[in-house]
Structure 1
């Protein structure tokens, strides 16, 4: 479990570790001098009948044939240099220059010994610059000539998270150094692709069965040590809110308390800088803290545990990359105050709940991570003091879903951090800026769900070339929490393919797929509500919400793109329902992620009579509002405004009395509201199309 030790202020001051003067004196006083935090991921006992634990040996021949190339795109200040293995070499020396003729050298990169590896992360560079590099093989008896000159260009941007790894001698001198470094570099590449913060985090990596201070790691799979700071509550909350850029941030910041829950927030040095606080690194390779310490944290992989560096992972081994990602998460700032028994909270504790509207930052009862005031349980926190209390609750192995941050590791599984993983969402809301895919990633529609032609229908298209995981859910009773009356008491949900074949039916979401649905963090709050989780191929799909036993009421039907970042995407989404008046008009919401998106929204009413709908809404109106409820655009009849743009789009409504709006939408949440002119009622279809 975690133990956090605060280094004495007197000792640090004597060492010359002082606050920077680039901020106001009042801000400087709001941040303490640094201390040290620790974290351990615990191993589980080996399954009965399996062999002894210990270091996994990778034979050189197998490693050479099967070792995948590390993956790490260039950043604004680093790139990954790679070269071919030379037979007989025991190591390589590398030169880096801004000149093809090497008439100058980048600082530290002249004849630098990189060890017996075939890749190296080159750091401390300038953005948008082309660099040249070459290597020379060597062994105990000879030094070879220069390789061909290779080149790489750093990203021409001022943003983007950079993690600079430094490898301890326990890795560099290990026979499996190439496999270990490749694994760590690939893990780092995932974080740099996921987060856009303009900060650099330095981590020292070790492979040993003792900590940097010499303490045995025992039953830990891995351990991390990291710099922490106590930041005054008001200063921290102000900085966290100011840094909010993503939809996760908007939701999470809205759930922050109006009054302090503790005097200070204990943040890691990296997480503090992510929200522009003055929290520099200050750790040395031996785990001590003081002036000149260049690291934000140290990650030690336990060489006494059966860690495997190459995938696929054998059932008796732990995935070293998963263990590495777990400890990187800790250095970046995950963790709970419960592990150090102090009243000052960690950033993660701000989003700890036991029920909707009920916070819980204690060991009593249950705790779960939520970014909407406890409405949605994303993942349960561990409440067993023998494990880390900032980690996730550990299920039996193999786990029903693959998360990195379990308090105890499972053998034979390979979870990774991803865009929608609870680890990424948690890092996002404590200050890192999660990069999400472009385009709409979910659609929701609230309207009266009746019978016959008045059921609630949502249609959507999966575009692209590969399979896509989606979650469809229908809420009824939950809407009473938001002062909606006349809700649908027991929704029934069906999912159809483009040919009208039923793919799945669901009445109550816990009837089937309970564990899988909970793993998405989108489980309905009420047991009588419905949900379907499916992997579907590109094509047209329809979800229909009706009331059990032909009942009627207001329902919310939602479609979520679960597996973003794949070769397919959710697009061209539509909703059909019976539009009434006042609170029972049709309300459709959509979310745009990552980058601006040109969309067209249109509403069909009279056109529906051509498809057998007897009571179609004859003159619908359309409102488009942003996430704050501000009206962005209104239209009654589509030809009255934007006629040329709408015509060119190819999505002009067939009837002149039908409305349409086209607009470039920035990332965020949006709502469309459909009403009838003069409070008329009837069936309407609202559609959203992406144009770029």
Structure 2
């Protein structure tokens, strides 16, 4: 203007323009300086600098002063306490009301007036890489597409062929966990499954979804690839926190609001915030689902511990950490239903911290702030989502497997002729990646006819195969990676059953003695391996060599009268045949009596402890020098001494039988008199030993007042994915 009005010459004007005349603006005694200057900048965009600085505007903001003071205190405390140990010099924090978008706290740096850390820079509006704190954005999109928190992804080293070359991400600890569910993959912040989910969702879809949540930094889609899910794209803390606020608000998004009202110097209202409806950008159930996962402290506990900075005790809170390469940035993002808070830590000049990830660096600040601002306020609960079974195993938390009962001898499907001793329940699985079972763009739709056409299929399958091979070598545990059999057992068939005939005694014979020999003729296509002898269903003994016979004494517990003798012949794979005869026993039992009282014949014993107490009764025990308990494994015919009592004095004797793992066993007792002239024996008591069953679930109690009811709308898979 001075040149135009000819107060100075052109030469004087040009010289003046070249001179440096710095003007320093000094701010002192100002609260929330970063927020104040942020608001000032927004006002200047609307009203101009002159009006803002000289127009006498009266501005009412959204800032919660008490909350702001707590935020500044926690940021300062968190940085000062961890500066030397972790090499971090700065931090920023944003708190937003999810139901309105109002900015309640904004701390742009540890200290606005600290020039050494560039304290005047407002980090909440600057671009920083978010690390794993961006993963929930991609996973939320996957839930919208039909994937579920139960979806199985393989955490195995995988190479992703891309247009820029092969990409092989690794987890933070360089480990591999094999198959696991999305809930666990997200809460443990595993990178490999996250990159797989980014591919399933599609980078374009993820970027569009992020933009709908308010991110302004993803304009050029061509600049991003699969690493986007690991924080490969820069975000602003303010926008990042507001995206999480949309999840807290069950999918309804509000633009951030820093200003409530502006008046001019005459009191005229120039602008005023009014309650308005937000924009639904996420389906309510999808938002509830991501909140349900992010608030699952048990799922993250294997990595972060149950008492980490990511939980607030009894108060439900959704939270996610983020750490960038070389520990340049650390994040902790999270929310309750009424407050979304994001914290960043690091150094403005991008100097790496000393292994201070999001949980260690940002965690204490975020936890301290959240704890203090929620103190004394009622506990709020997230609305439970509906997570239904889809009918697809891979989406419902199990590896595509088939459980069938097979015959151990033939390896084929068991039939009605397969004996219990050779029946085995076996689970077969063909271990494939999720691409084998779903169209990535329509996961709940039809199974792909040619999954191998997917560009990632071969590399994902190769990763699984390599991991299975490595784990088998490490553990020695074989894995059945094959289809179940379709043919039926052809070894246990009637034509292979042994033929058997009792040759002595004859049917309806009268026996005047309790001691006699049972003789048998037996034959079988596979040969006879053993014969077992019974009277009235009680076991007498066995023979494992031809000619088949048993010299026996009928126990005193069996009275005189009509009884049934039975002999069962077995081949080498327990095909069996039997014969019975009726005998009339005319010999009375002696006055002596030995009986096995517990267990009962035919009893099934569940192996809930290491031993079982066997009870034997003996009449007039003072006349005997020993009572012995024997256990015979009917599958092998081997008999062992299970216990012995010398010089018995009580008519009831107990023996602690060390239980075998499983199988059918015959228990019998034998007593020998003091002079050795009398020997008493019991018939064999047959028992079946089975593994202990799973304990019944505890009965649920009514929730206490103020607590959420049991979540009955959430499908929880029962299968265990641990293969080794």
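Throughout, read-outs are computed from the coordinates displayed, never taken from laboratory work. These figures come from a predicted structure and were not determined experimentally. Cβ atoms are built from the backbone, for glycine too; each structure is taken alone.
Couple of notes before you dig in:
- Value 38, calculated as percent of Cα pairs over 40 Å apart, assigned to which of 1, 2: 1
- Each of 1, 2 could give FRET efficiency 1/(1 + (r/R0)^6) of positions 291 and 627 (r between Cβ atoms, R0 = 41 Å, to 0.05), but the derived value 0.35 comes from 1.
- Among 1, 2, structure where helix-only ellipticity at 222 nm (-39500 (n - 2.57) for each DSSP H run of 4 or more, over all residues; to 500) as derived comes to -6500: 2
- Looking at mean count of other Cβ atoms within 10 Å over residues 115-122 for structures 1, 2, the greatest value goes to 1.
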